[in-house]
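Novice: Each structure below appears as structure tokens.
Please treat every number below as a calculation from the coordinates, not as lab data. Only a predicted model underlies this, so the values are computations on that prediction, with no experimental measurement involved. Cβ atoms are built from the backbone, for glycine too; each structure is taken alone.
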Structure P
Amino acid sequence: MLGSLRSVFWSARSVPRLQAWSLDRNWDCTEGERLLKSRDYAPAEKHLTRAAEDAELQGHSSAKRIHVRLLLAEAQRKQFESKHLNPDHAKLDAAERTVRSAIELAARTGDRPAYLLCLDALGEIFWAQGNFAAVEKVTQDAIQLEAALPHPEPLRMARRVHRLGIARHQAGRFDDAIPALEKAVLLHEENYGADHAETGHQLTALGAVYRAQGNHEEAQRCLRRALTIHERTCGVQSPEAIEDLHHLAGSLEESGDLEAAAAQYERALSFKHRLIGGDLDELAQMQFGLANLYIKWQNYARARELLMESAGAFKRKGGVRMAVAHETLAYVEECSGRYPDAVKELERAGKAWDALRPERLPDLIRNMEHRADILDMLRKKGEASWMREKISHLVPPAVDAAHAVPAA
């Protein structure tokens, strides 16, 4: 009797406690997913780590254990991808280990659909590593396995074919990339429709690769169609439509149709300026590209305006682009006869080159020599001499000897 009472007592007190503990761990999974969706990746990893541990202790189904591990791997990978300036490679390594453990579990239990999801996740990690050969290999494996299923999932297949094409393009295998991307367009047309936004995305990618190959006729055909789709489905001022305009303008410029290119650039810029929180870096690149077109037409006023805006945007990160923007602006000022302003722009560029020493020392020296020449022209001989003296201290002895005048 006493033993029976103890059994009842244990059940009444401990079972609810175990249920509450299990529910708490289930909450970890739910909370981890929520944080993952809200891009709060570090806390998401903590919750999903506990959820993965609990799934093992409780002996949950292999499908659930794999699902939690893939969520955890995504949280780890996203932490690496979100830190552009100082990426944490340890997180990417952890994500790979997590996915590989999920792959082993899927292989051991014979869960082919889960195994395919694991291959997709591994492909994302290889992509983040820049290992495009590995991306191609794992994506090809996934395509073959999906095709062997009794009921292949067409949308997953379409996305994999697209990733295969982009991986080949990134690896420099342009001729092999085109057939895969063309097939991706057809698969998206079959599953979404010819005028769906997803089909438009595929056309943008295909057009960009055609542009990179120099096949501008095909590039412009794809990009114009993508633009039409995106303007109708996403909006005239949408990021998707602006990206199409950017690529289309670049293709037109590279194929020699400068007037049409300028029109597309100006249109893209007018929309980009209206977008709140848009990509300022992309906007600056557009402005710089358009400015160079106006320089070719000797429209220096419009070129100056665009270059000043782009240089201001590039200033946030500094570096080569900032230096080149200021030097291009200096060229515009020279061509306009505004020599003192040209010197000022060269000084700004010089500071950017100076910050990049020693790799960019030759660019700094060239910049200073140009400044000295303009100062001579302005009859500022003292400043020009001082500049050349500074150059003499910068030139390495080996370089100095190489430029020395041979003895008679």
Structure Q
Amino acid sequence: MPGVNYTCMTGGWSGSRGDKMKIGPLFLIGFKSLHHNKLRSLLSMLGVIFGVLALLSMLSVGEGAKQEALRQIEQLGTNNVIIKSILQTPDQEKKARERLSSGLNMEDLKLLRSAHPEITHSAGLREIETEILGAPAETAYQFLAVGGEYQAIKGLKTAGGRFLCSEDEKRRNLVCVLGWDISNEFGGQGRPGAKLRVGDHIFKVVGVVEKRDRSGPRLPALADRDFNKCVFIPLSSARCLVDDPGNNTPLSEISFRFENPQAVLPGSRILDHLLSRLHYGVSDYQMIIPQELLRQAHQTQRIFNIVLGGIAAISLLVGGIGIMNIMLATVSERTREIGIRRAVGASRKDIVAQFLTEAVVLTVSGSLIGILLGCLAPILISALAGWRAVITGWAILLAILMALAVGITSGLYPALKAARLDPVQALRYE
């Protein structure tokens, strides 16, 4: 009768004829139904749990790789252009000499530094093989002769003393700046004011470079020097340590810094064109553009995330199939209950809402457990594999949304099947 209260004790559903079921009671019914079949509900959720766990684990590895790549690119400097000399085979060296190309040198630096108005800093670098008298046997270091603007280009900071300056370059001062690790290994001899014997000359330590983070694997395309293990001297002072007969000092690397990030790519094309003409078309150098590497890293990461997300989505899909199978079995078991509810006034929409809610509760519960386990995944991955893994908010949101989509999709067909049952036949079902 209209307006008469009724209760179905088998599932805990109650309401008034003609009223729509509210969301709160629907979820309560869903939880009660899952509670009555704990083991079956847990087994049904396993697919969703491991699917969400796989999704978060894969995305955390991808995000960790992305952040590591970005950190390394930022250390190179997104406003910088780096030109490196390439080691050549004897045949390539012969062809280069025939074309009168002598590799990177100071003349290239002088001509290129005025090639573009946006270039604010430029510096040459030369790697030197020499020894420090009294250095600890296990000490590994690299001698770098650099120009005075190298600090500004690379963003080096000093933990003590100062870095090399233009006056050191002009006067050919026998001074040096030590990397953090080198300074610590030399102890008192590695502090500003100390003196070191390098080759046949005495160099005064004027500064120590602040420690740079080198944690995580170094990507081959972004490989940069470990400044913690470097000894810096003025480029003009390198002649006292090496046999350099000519006036045109050979260089291992030339670095440029642009004031405007938008000028980096067009400026690099100008530098490449001019350098190719200076070297008569000989490819004896390599141009590295960190800004371009950054763009490529973003593009690669997007593809990487799509692939990883697709793989994890398959795991969630498998979990959804399991939930659909369980929900179909539940509909068969509760046929008589469905008939009673239809008899006391429940509409087809009420039946659909009830069973769909149970499927959603099942997937949401599984996804929450998967998220809790997934938040522990970065710790285990970092400890066991040594990879950097980072969980982000958007990854958690994506996992929840995908789990909800799986729950609704997998529960819709069983819910519709339950709603289409004939009430009379359902009441007769044993």
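Novice: Please compute FRET efficiency 1/(1 + (r/R0)^6) of positions 41 and 73 (r between Cβ atoms, R0 = 41 Å, to 0.05) for structures P, Q and give me the label with the greatest value.
Specialist: Details: P: 1.00; Q: 0.30.
That would be structure P.
Novice: Match the computed value -27500 of helix-only ellipticity at 222 nm (-39500 (n - 2.57) for each DSSP H run of 4 or more, over all residues; to 500) to one of the structures P, Q, and report its label. Intermediate results must be reported in sequence, preceding the final value.
Specialist: Details: P: -27500; Q: -17500.
The structure behind it is P.
Novice: To continue, here is another question. Assign the value 5, calculated as relative contact order in percent (Cα under 8 Å, 6 or more apart), to the correct structure from P, Q.
Specialist: P
Novice: Quick check for you: by distance in nm of label points 7 Å out along Cα→Cβ at positions 209 and 289, which of P, Q is greatest? If you can, show how the numbers build up before the last one.
Specialist: Working: P: 1.9; Q: 2.6.
Top value of distance in nm of label points 7 Å out along Cα→Cβ at positions 209 and 289, among P, Q, belongs to structure Q.
Novice: Comparing structures P, Q by FRET efficiency 1/(1 + (r/R0)^6) of positions 105 and 281 (r between Cβ atoms, R0 = 30 Å, to 0.05), which one has the largest value?
Specialist: Numbers: P: 0.15; Q: 0.95.
The structure with the largest value is Q.
Novice: Kindly point out which one of P, Q the value 27.3 was derived from, the read-out being Kirkwood radius over Cα pairs in Å.
Specialist: Numbers: P: 26.0; Q: 27.3.
This figure was derived from Q.
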